[in-house]
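What follows are several structures.
Where a number appears in this text, it was derived from the coordinates with a stated rule and is not lab data. Since we're looking at a predicted model, the values are computed, not measured. Cβ atoms are built from the backbone, for glycine too; each structure is taken alone.
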Structure I
Amino acid sequence: MASTSTSDPRPSEPELDKDSESRYEPRYIDVGINLTDMMYQGFYHGRKVHEVDLENVIQRADAVGCKKLMVTGSDYKCSIRAMELAESYPGIIFATVGVHPCSASEAIKTAGGVPNLRTALKSIEDLALEGKARGTVTAFGEIGLDYDRFYLSDQDSQLRVFEEQLRIAERVDLPLFLHSRAAEEDFNRLLFAANLPRKGLVHSFTGTLEEMHTLTAQGFDIGINGCSLKTEENIAVVREVPLERLQIETDGPWCEIRATHASAAYLKNMPAHLTESVPKDVKKERFQLGMRVKGRNEPCAIAGVAWVIAQVKGVSFEEVCERSWANSMNMFRYDEAAALQEAWAKENSPDVAVAAAAAGGDGA
């Protein structure tokens, strides 16, 4: 796999309101949210605790200005569920398709061994191409390496699955949604050797300053969430992320900003109006419909991520929101995908099917 040029078109700088930030109505794209996780169905560790509140989660996102959600696929079944959500919420939800590094060992086992891996992953490729054509899939992933969790998937399995999926990425022509934990050398070696037409986003970034600079120099964007802002070392890295390479996410139901995180101090001066529509959180055992669940992150918390980034970088909140919005729209082409969703829905609506059947009957 040969390397290609690292240049790519970047969006023009958005026009910013120079007046007070209290007048600015923010808009966000949560580019990494795991809405297929069973916590949003009320299940925790396999036990049903409360009723399904996924619809409320999506409504709360919209209420704070989070207008688009990219739901992460981590294996074949999860990717299908993500695509189904995208079909249910056209123009709002989009999906990724791929095999997460922590699912690599299981993927090889399901395939019947390494010799069958390429054939087995053909189903992932077909799913990505189908979703791309329908506008439901806007990224290939979550793929990559996670050397912090060999207890879930061994190193050899991760390497084999990542390398094979990079070959698929060359064919499906979608930007990548990437995962990298404690695997910089192998991750970069394989990633930079791939002939990628669309580059991608390294999400939930927690790497070093040097790693960040290497990735952005190669044309990749950096996804920031609560885990990216956990320590002072993390914050020092985020401070240096170029605005033209910044995207924001929650990675819910995980990666919330916690009171023990270094980033929590930056939330103390966050204007109340940015979260006034967000209900209080309660322990899951005391859940009532309309409330948030304590310890379960969700897209309506994205304002806090954007606010901390702005404070850390010393730029306006509006600039962080508008730059990250433009970067996400440019990379994942959500407007184009939404148009495809609309066109596909019209072509496959019951009315069209009835009309086609009638026309066929007339011509018989």
Structure II
Amino acid sequence: MYRGGRLRAINGATMMGTVAMTSRSGWIVLAAYQPDPELFARQLRSIQDQTLEDWTCIVSVDGDAETVRRVLAETVGDDPRFRLIVDDGVRRGFYLNFERGLLEVSVDAEWVALSDQDDFWYPEKLALLTARLGEAPLVSGQARLVRHPSGEVLGVTDRVFSGQAELVLANQVTGSLCVFRGELLKTALPFPRVPTRVETHDHWLAVCAATYGDLAILDDVVQDYVQHGANVYGDPSQQPAMGLAQTVRETLEKARRYEGSASPFAVLRMFFLVQVGWRQVIVEVLQARGRVVSPGVAAAFGRRRRLRPLRSLQRHAEAEGITVRRSSLEYLISWAAGAVTGGRRRAHRLAVRASSIPALSRQGAGPG
């Protein structure tokens, strides 16, 4: 599925200017997994150098913590704003690692920002974005795309917000470019689970935020978004389209891993969850947690979804450049796969399970 984000030329961007400072305190969650020491240190320094200084940064380590611990100590020293979260070294994956970090955020946090381990924030990023949280539950800037290690500038993202239904269909939000109100975590935690590698924290958090109001996507470039071979998800504009053979190989591999078989039925079950099933789950979980989704979202993605509203939304999204024809076709195949495998019932059971998980304890105490 196309995950949003058209590429535009540097000359068409608005670089960051001077903004009014805000005194509001907040939290930053940085998810780390075997980071490149040089890039990780640079990102830590860029966070430390923010003009908005009243925050706590949770560094949540997935797996082995040796490199993270060493670079953190060498780079930020005894800066009390940084807190390292380490467990038994079990690999969680980036989705659940962000969840774990967010559980450390204080229940009275005014704002939350997410950080990748290898980007570079411009000094006024937090000041600029938090200043707009009075008018929107989530505020995003744009990023300059930079190839590592050459330093080649590839362009600038062109994130947009076109509406709640369009956001559910094709995520336009990159978590590391955003800040959001702390109150969203009352809805977002715990994260919903599906048994395949499909969940993305930024998509889930963005859709949660859209139930609180329209998102604000600014033209201001607030950071460098580093593109390299180890990205979990790089910018979509920099991802080459997979050929048929590669698509088949990856599909069979995922079916074996997540469904326990590469049989045609297992492949169909997996393909349903990756596209249609995931969206049904997040819509049902939001409704179960008391959030109101738009009628268009319920009609296209909910348990009682219908094909006609979906097709109307897809045609609109293609015309606006939010998604592409190939993605629409893949989504329709996923819809058909669900019809063959009982996917609607399965997704509903997953949503019920996610909704019945007790609210996870929030560990953090307020900053200061």
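From I, II, which structure was mean count of other Cβ atoms within 10 Å over residues 45-52 = 17.5 calculated on?
II
Given a value of 0.55 for FRET efficiency 1/(1 + (r/R0)^6) of positions 85 and 301 (r between Cβ atoms, R0 = 35 Å, to 0.05), calculated from one of I, II, which structure does it belong to?
Structure II accounts for this read-out.
For which of I, II does distance in nm of label points 7 Å out along Cα→Cβ at positions 293 and 309, calculated from the coordinates, equal 2.6?
I
Taking distance in nm of label points 7 Å out along Cα→Cβ at positions 77 and 261 as the criterion, which structure among I, II has the greatest value? It would help to have the intermediate numbers written out before the result.
Values: I: 3.0; II: 6.1.
When distance in nm of label points 7 Å out along Cα→Cβ at positions 77 and 261 is computed for each of I, II, structure II gives the biggest number.
Have a look at I, II and say which one yields 1.1 for distance in nm of label points 7 Å out along Cα→Cβ at positions 157 and 205, as calculated. Walk me through the numbers before you get to the answer.
Working: I: 3.0; II: 1.1.
Structure II accounts for this read-out.
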